[in-house]
Structure 1
Amino acid sequence: MLKEKLKLKGKKLILGSQSPRRKELLASLDVDFNIFAKELDETYPNGLSNKEVAEYLANLKSTFFKPKSNEIIITADTIVCIDKEILGKPSTKIEASHMLKKLSDKTHEVITGVSIKSMTNKYTFSDTTSVHFGKLTHDEIVYYIDTYKPYDKAGSYGIQEWIGQIGIKKIEGSYFNVMGLPVHRVYVELLKFC
């Protein structure tokens, strides 16, 4: 029965993330889980491709967890890339504005690296979505930053917020990946762990 499959056959699921969006997305799979997250320095070695950076950071987050026999740990990291530049989380209004101006009227990639780890197995993958922004005016950018304060979001925006509704013309790939977790792929991979 599907509901029994979703219970992951007695496994205890742990989300290693403080992101409210990842929590919401994982909960949408109708699985029970706990949240444990640790702060870490999200630096990565030079010379990695964007995909490798996302996977490296997801793996880095997983190193802090030593799963017991009945536990499965999920860690993830989402990066926003444009013209080979990775846009992190802005720390100021000026940084956020610069990032959104870079994204305006252009296409960029959102890559989420995911690590799924049990006591005996570990699998890391990434998912990429292309996001096409229309032209954003200065007033739209200022309004969005002042109203939504996107300082906890890579690339200075959340697709599920106002800026996504008025600014994004189309996407190619998973919408949920842009929010921070490619839930379809996570679901498929979790079932393999059980």
Structure 2
Amino acid sequence: MKNPIATINLDDGRTITVELYPEIAPNTVNNFIQLAISGRYDGRTIHRIVKEFVLQGGSFTGDCRQENDEFSIKGEFSENGFENPLKHETGVISMARGTHFDSAATQWFIMHRPAERLDGKYAAFGKVIGGQEVVEELGYRPTDETPGKNNPPLTPVITERIRVELNDWNYSEPERIIPGVPLFS
């Protein structure tokens, strides 16, 4: 099967290409695809960069807060009873969430460096296959490291748009929890 491919276009003309793995996290992939094709990721920022750890985007408010309680999705990872063998290695994309296992909604993160402590605790669902040099450069961007600020880049990084080529994936509407589960409960 030829997996779906997501292209993250940045406002500086560079791209990051991610192969999505629906065989590992099908509902997470469908949720990401639905948000991308609906344009809800267009014009959003990569709002958090933690050097040697992650680049985080997909927020509708531009920070790590939960932007709404419209929906969330069930966490597709081992500690939540869902077998997901994908390790959080450099270039892997995963869904951000709060303390509640089913609180992921829109925010995603790309691993700048491996973090075994996340394996089985977050829904990894794809891997960068093009533009790893962009991830590498962004991972060292200067950020505001003031406690409580969550490391926003000093110079904004805008995801102009994210689009997905479905290829052989039989996309269907994601299963969502409505209203969404709060990030912290």
Structure 3
Amino acid sequence: MIALNKKLVLGSKSPRRAALLEEMGFDFRVLVTEADENAPDHLNGIETAVWISEQKAKALQPALLEGELGITSDTEVWLGNRRYGKPTSLEDAKEMLRSLSGKTHEVITGLTLCTANTLNSYHAMVKVTFEDLSEQEIEHYVSTFNPTDKAGAYGIQEWIGHTMISSIEGEYNAVVGLPTSTLYRALKEYAL
């Protein structure tokens, strides 16, 4: 375990991110701010995830106290050149899952560490392959879980991740929403 010379502040309302940070053994406080999650259209997947993570960090910076280190993150799902953000409706979620069915897509999580006046950004990219999803399976998932608060309309830690993913290449927790291995390596820069 590393000893940090900063107090951590998680700039996210995601219970998944908070749980992962807690499981890493860190003490932290949560401070939720509002940031625009619409990225410029010309950005690719990595640039989009990092850009949005940095927007969240910039919203968090004014609230950070002396000696605090903010953590923000953004998870994006991409297939080809198309961004699959959070679905706007259950029908939109079903359409996203139909598009991802039987294919390999990228999940990119941008991560930003910030103090009141510095920003350092990182990213993790994971390739996730779905089995072919039947209409019945898509209907079951969408009606049982809440896909509208997740990029790509799914949570890998839920039923769909337990049953319908044939392979994953990369950092599993980056798909959950916080690339913990990437974060741990980055936090070593702030160790005593």
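Taking distance in nm of label points 7 Å out along Cα→Cβ at positions 117 and 173 from the coordinates of each of 1, 2, 3, which one would give 3.9?
On the way: 1: 2.4; 2: 3.9; 3: 3.2.
Label of the originating structure: 2.
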Working back from 3.2 (distance in nm of label points 7 Å out along Cα→Cβ at positions 45 and 165, computed), options 1, 2, 3, answer is structure 2
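We did not get these values from a lab; they are worked out from the coordinates using the rules stated. All values reported here derive from a predicted model rather than from experimental measurement. Cβ atoms are built from the backbone, for glycine too; each structure is taken alone.
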